[in-house]
Structure 1
Amino acid sequence: MKKEVIRASAVLTGCVIGAGILGIPYVVARAGFLTGLLDILFLGVMIMILNLYLGEIVLRTKKKHQLTGYADKYLGFKGRATMFFSTLIVDYGALVAYLIGEGEVLSVLFGFPPLIWSFIFFVIASSIVYIGIKGTSFSELIATFGMILIVIVLALISFNHIDISNLMEFNILSIGIPYGVVIFAFLGLVAVPEVREVLGKNRKDFKKAIIIGSIIPIIIYSIFAFVVVGITGLQTTPIATVGLGELLGKSALFLGNLFAVFAMFTSFLAISLALKGVFHYDFKLNKFISFLLATIVPLLLFLLLRNTANFTSVLNVAGFLAGGLIGLLVLGMTFFIKKGDRNPEYKMSRNVLIKILIAIILIGGIAYNLINL
């Protein structure tokens, strides 16, 4: 496989796998493992299709944009405004959560107050974002392989502790419980335009890179949920690695939290880069101002909210509300692809039934979670 395809896939995978994975076992355990696994597989494939729809739109457009710019071109000002609002909710909410989460996890691993570690993490991650796409994609490639290796090791050392009875429950009435967290965990649409940048002129492999980058998270999430729920069952904690470590000992606690560090690190990089692209390409701000808006603003929000923010509820709302809106806007753009100004290297099926089904799921997910708030 070409190294550009591997790096491009790593950018998408790195953006997708973030703090959301830490909450997946908890909601899967509440719904029943088989119910939650169905959520992971079905919603993972649905998001992959949305990634591919967006990939075609990116290829049909000569100029570089981020989601807001594409929404403006294909849906007009209202689409641009809604997309910008939605992406800000997802991106800033996630970045603040990652700053909080990294501080707490690194504090557990190495001591010292979480605030100190949050600042250290911010300095390292924002420096890589400042370097640009090459530095980011290389870092994400390393971190992504690190995450995959840790999941495999955790699965191996934990296998003998798995209780099969924890994995047999299925309740179709609970299918909506994991929805918000799982949708958030799969959101990586902001990284699709960056995948094209990494590929450069090698655009014929764009579809392959998106598919690979979308399938890897499905596999990792399924394995992670299987291991954690299989061991901790209904005792699964909201932050999965905490409960896992309590049952399996210090080695599992260290590996689990190291996994969390990698997961949040890769997502922070990809989301910050995408935000920088929004401000630079779509709002025509210079690169330095765009960098500050993508990194300093989340830091200020973190300082403002770190003592009151609810980590889980922020990610859940970002997933079902903003994630749902972004998905619907991408679907909307597919109906106006004639506004494109170049021939794409691949074309998606024009089957309207698939789009209607996805729209029903996204709208239903928003309605279900708003009612249950």
Structure 2
Amino acid sequence: MSSLEPPVQAAEPAPEPIAGVARAPRRSSSSSSGRVLRLMEANALLVLLVLTAIFFSVWSKTGDTFLSSANLQILFSNQAVTAIIALGALIPLVCNEFDLSVGAIAGLAAVLVASALSGGLPVPIAILYGVGIGTAAGVVNCLLVTRAGVNGVIATLGMATILDGVVTQKTGGQAVVADIPKAFTDFGTGNTFGIPRVAYAMVAVALLVYYLLAHTPLGRQIYALGSNRAAAALVGMRTRLVLGVTFIAAGALSGAAGVLYVARAGGADPNVGAGFTLPALAAAFLSAASVKPGRYNVGGALVAIFFLAVLNNGLNLAGAQPYVSNYVNGIALILGVGLAAYLHRRRSGTSSAAM
């Protein structure tokens, strides 16, 4: 090497990390903003529920009555039946199947149980009778969809129409209200620790459905079936059996809701089934926009139920016409379907991009 060339200097070694001090991981701003966005998305409907309740609590037209203990008890007890029907509709909905017969099944169970109680049937047997009626209707839906190959919407819509005819034939359009045992109605209208007893039944059913969907192999199979039915079949899942179970479960829960309605109302109105269907389905669809966005879930269904309940209750206290509730429930159903489809597409797209 020529003496005119500068000496080559060795690269300076990297500094050793200080003992006992871990390097902080680098956080990208995009991941942080993504987490914030997901958190806002998951809790948006819950925040809207709280804001709606606050509005009706301070609005001059409703402030005096909305937060009264009597109104809150009515609010919770009136939603127990609808919530159980919504949870029933939620189970096949996880498989992307629509059960439009849940309200009609609840109405049929209510009418037949009220008639049986009026005829002297013991209460425990009447409860089993109502759940059995719903289960039997669910089995028929199951066979129509999984064995006969009838589209789920058509099968359950036809079932709802048939059951409405059965109720009309049975009652002649007249409510069944005579000789309902007082012990049964005391449960439906009474409170324990200031909370309506039917609300405890609602919570028990919600915990049961949550456990089924989130913590059992069957629940994981139901979600897998809804995510990709073809892939579920390829890995050996008995897709028809799993799908059929969801319709049977929906029928059983609807039957139980019909029994609870009799306890709450002290009888059965032959037209009550149709009134349950729309708000229950709206809440089931809106569940995909809350708690776990893009995924139908129990927590989201309960948030949606009480959001719709608070909104309708406040409007009624303000003197709104009864048809306004139809507008609210109809718009909620449309928004629920649209949001569920959008969030599912986005979630699927994110999952595919990550693979």
Structure 3
Amino acid sequence: MTAVLPRVRRIVVLRANALGDYLLAEPALRALRACYPGAWITLLGAPWQRLFLTERPSPVDEVRVLPSVAGLAGQPPGAPPAEELPAVLDGIRRTRPDLAIQLHGGGATSNPLVNSLGARRTAGLRAPGAARLDREIPYRYYQPEIERYLEVVGLVGAEPVNHEPSLALTEADHREAEALLPTDRPSGAPLVALHPGVSDPRRRWPGGAFAQVARALHAAGARVVLTGAPVDSPLTAEIADSARVPVLDLTGRTGLGGLGAVYRRCAAVVGVDTGPLHLARAVDAATVTLFWCGNALNAGPAQRARHRAVLSWTMNCPECGAPCHSDLYPLRGLGTGCHHTPSYLTDIPAAEVITEALDLLGKPAL
């Protein structure tokens, strides 16, 4: 562990991406806060982060929204136009940061950005060919994300506080959940949430398989809740119709905080590898997450008492046979030149998911 830097009053961290990405970096941000308790920590992030984290207890003191940056991978839609970037960067430089940390990929675009902030010291990730930082670790795609970012902040003396993401829920979040969840369920009937939606079609699991899970959970005495964004409504409606058992469909009816509070009340959350499943982990809900094996290495939970990872071992594109597991071309972007986007999870049997969910509920397999 590298020594703590002296006289650090202002820290800027670049992490401008989606919900799951933020939560996987949260242990690193928490370690920074513990190591530099008197420092003002600025997250250079995305619009949703400012809306979600403002007035919510978190390891950062403020979020400054990063305008659109050409070539910056993973930047969510809705960023201010690129013309606003010089003013934002100049505003950060005027605060005279002592430390700027890059937690945003291999550094081809993000390292020059961090170097432009005018900090006394820089630290972060560096892939071959990327600009140098004062303190850096090599970026290799296949590494558990939580440990990757903890390794980065370890460069400036920050020791881990936790190895799982953590998210504080507010009273408003709890009120939202209470207004949505049933009050008339039988005593002892656990709530189990199913979250089938995901933006990347390669991470989808068939709706019919989710319907099988819903039927099995209902048969075991659980009350099934469906969650998702408004765009997921056709999928969750299909699942509810195919399941042929009572379900509570909350698709499109929760904010992020309210969704976290719903999950906090669930005995388990079952879904594909996407932000809401990381949210469930962060609010201490038990989870069953369906992963492609390479993604499980990066984003999967390390512990198994409350978090089960069910893996697909598909190693080649189901349409053309192109490999999807090279270190240079993992399952992201367009892969090895293959432009197909079939699901890589269809080989996961519903029975395996049901077994893990029932085990979390303390129920025997059906």
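We did not get these values from a lab; they are worked out from the coordinates using the rules stated. All of these numbers come straight from a predicted model, not from anything done at the bench. Cβ atoms are built from the backbone, for glycine too; each structure is taken alone.
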Out of 1, 2, 3, choose the structure whose coordinates give Cα extents along the principal axes in Å equal to 61, 50, 40 when calculated.
3
Parent structure of the calculated result 29, given that relative contact order in percent (Cα under 8 Å, 6 or more apart) is the read-out and 1, 2, 3 the choices:
2
I have 4.8 for distance in nm of label points 7 Å out along Cα→Cβ at positions 107 and 203, calculated from one of the structures 1, 2, 3. Which structure is it?
1
Value 31, 16, 6, calculated as semi-axes √(5λ) of the Cα gyration tensor in Å, for residues 155-194 alone, assigned to which of 1, 2, 3
2
